[in-house]
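Next up: some structures, all given as structure tokens.
Where a number appears in this text, it was derived from the coordinates with a stated rule and is not lab data. Everything quoted here is computed from the prediction, not taken from an experiment. Cβ atoms are built from the backbone, for glycine too; each structure is taken alone.
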Structure P
Amino acid sequence: MRISLFARAGAALIGAMMVLTIPAVAQVVGIGTTKGGANAAVGAAIAKVVSDSAGFQMRPQKMGGTQQYMAIVNAGELEFGLSNVMQFGMAVDGAGMSEGTAHPDMRLVATLMQFRNGVIVGKESGINSLADLKGKRIPDGYAAAPLFSVFKDAFLASAGLTMDDVTPVPVVGLPQSWAAFREGKVDMTIAAAGAGAVREMEAAISGGIKYIPLIEDEATRAALPRTRFAVIEPAKPLVGVLEPTLFNVYEYVLFANASVNEDTVYKVVAAIIDGEKDLRATSPLWKSYKPANIATQFDGLQYHPGAVKYFKEKGLWKE
């Protein structure tokens, strides 16, 4: 059968119109997060501001733990991830929690908020110091959150204690340790000042809760690299901080595989800076976020070139 010239032209025109009406496939990048808790909340907030303004979509990839997705980001199979700076630095160095398995292909993208970590006990528990934890029931294991096993061991060691001096109670992760504390199954837990979970503990524990002071010494600083200690003053939002108390303080960071396109990283940083108001509206976790500190530099850790380009353009980079 012969097809007329007009028919062929018409078919070509229809085909062209169909192509034009098919929406372009938007670029999608992933950000590794945990399945719950502060990490997941921060990741969801970043993904939204990026997706709203960067010209591409960012989607959280929820996994069993930070250690799991850091390996995937380092392998180039996932673009971005979130971590506290201590755990990130250990992964890059192949030290501590990542002993013998360095992740050299990860780069910092942005320094976000601070977390002020401390030890919580019941107000009426009779526990007033880390040394008083001797013989007490202590959360242990933390298979899904091994970072907090590092914190727990360092805090105990600063008071001359080991897990042999206490009664271990197995927990899978941080939320489980909080639940065990609320239910009276353990005598202490670790949590960040101002976190929603702390308010829940205050409501659940008869007599309320309090933070006990940490101990800063050379061994503890070595065990918790790229963190610092600071005295936190009582304030209305800081439930359990009853007097000036020494806490461990560390930053939360966004990172990326070193090979992620520079323009992509540049736009992610711009979205985080420009989206400050929207980020703060998502959670009190963002209260300590300061765009002026987004380019904070840490010994031995590199920023992604796309982030450095943005920082230099905006006068945020310190040589």
Structure Q
Amino acid sequence: MHIARLRNGVILISVGVVLLLNTTGHLPWMVWSRILSLWPMVLVAIGIELLFKRTHLSFLAIISPLLFLATILGPALIFKPDFSKIHKTGEAYLWSQDMDSTLTKVTADLELNAVDLRLSSGTDRLVSAELDYCDNPPLATYRYINSDSSAIIKIKDTERSRNHGWSFSQPWFGWDKCEKNWDIKLTDRIPISFKVDANAVKADFDLSDLKVEEFNLNVNASKVSIRIGDAVDQVSCRIDANAAKLTFSFPENMALRIIDHSKMSSTNFSHISLKEFRDGFETPDFENSPRHLVLYLDGSAIKLTVDQYTSGKGI
């Protein structure tokens, strides 16, 4: 018996049967995830074939094509897709820090990777955070600086991505996807500066009620919404973005200047009046306004939308 010829024939017939069932709609394409998860059986089948085919027990080499048959057609016959394994919600990590009455300002240092973020005001504490994670909990720290009565809050995502790649630990071999939603609330009682590094995120920074003095954002391949408030007179925003979609909102009672050193792919300023100058754009009343917002832009492939809103709060 020519085992190699039989084995090759079994493989072609088995693969053909599964593809036929796929294309006719009788079997979902997801079955290939389960079939591929059994790849070690290929090594076992070839090993059996090499072990027995030139011995007096050569008839046992028939096990090799039978194993190929079971590996390919077996999952197709018993396949029951478990969609809950494709998409799971991360575990929740809760962290907060109480207010210190001596604090004069705080810096929020955030490092984000593939999370959906909502950041806003609305806590009696200095910070309250609910941070989802998949395998490794985020790192959250608080450091008080005696010299100027300031503090640094640092929240770091220790996982590189919500898509962890091909998972051999799952009941079927496939893409292990985990949603990570972060909800961070900060105090509106003291001035805050932000330093944010973000990759592949969807982020909503609602800073409208916070006393934001500086907002520095380094972002890649993300969709980000930033809403600045009028709780302080002078606000500086520095954004270095690549392949990002940015929506930037500011109150009508603030004047805006955009210093643009980026390579934007598109802009949308249709709802506000901006005049152009050599390095960017500004609202006509910028020089005479008591409240100034300066936006520094750098990077490339940026889709920028700028609009105004009516603030219900003054200083």
Which structure, out of P, Q, was percent of Cα pairs over 34 Å apart calculated from, if the result is 46?
Q
Once distance in nm of label points 7 Å out along Cα→Cβ at positions 247 and 295 is calculated for all of P, Q, which comes out largest?
P
Note: FRET efficiency 1/(1 + (r/R0)^6) of positions 55 and 303 (r between Cβ atoms, R0 = 35 Å, to 0.05) at 0.00, derived from one of structures P, Q, originates from structure Q
Read-out helix-only ellipticity at 222 nm (-39500 (n - 2.57) for each DSSP H run of 4 or more, over all residues; to 500), computed value -6000, structure in P, Q
Q
If Rg and Dmax of the Cα atoms in Å, for residues 95-238 alone computes to 16.4, 57, which of P, Q did it come from?
Q
Structure responsible for 7.8, with distance in nm of label points 7 Å out along Cα→Cβ at positions 47 and 255 calculated and labels P, Q on offer:
Q
Kindly point out which one of P, Q the value 14 was derived from, the read-out being relative contact order in percent (Cα under 8 Å, 6 or more apart).
Q
Note: Kirkwood radius over Cα pairs in Å, for residues 207-278 alone at 13.5, derived from one of structures P, Q, originates from structure Q
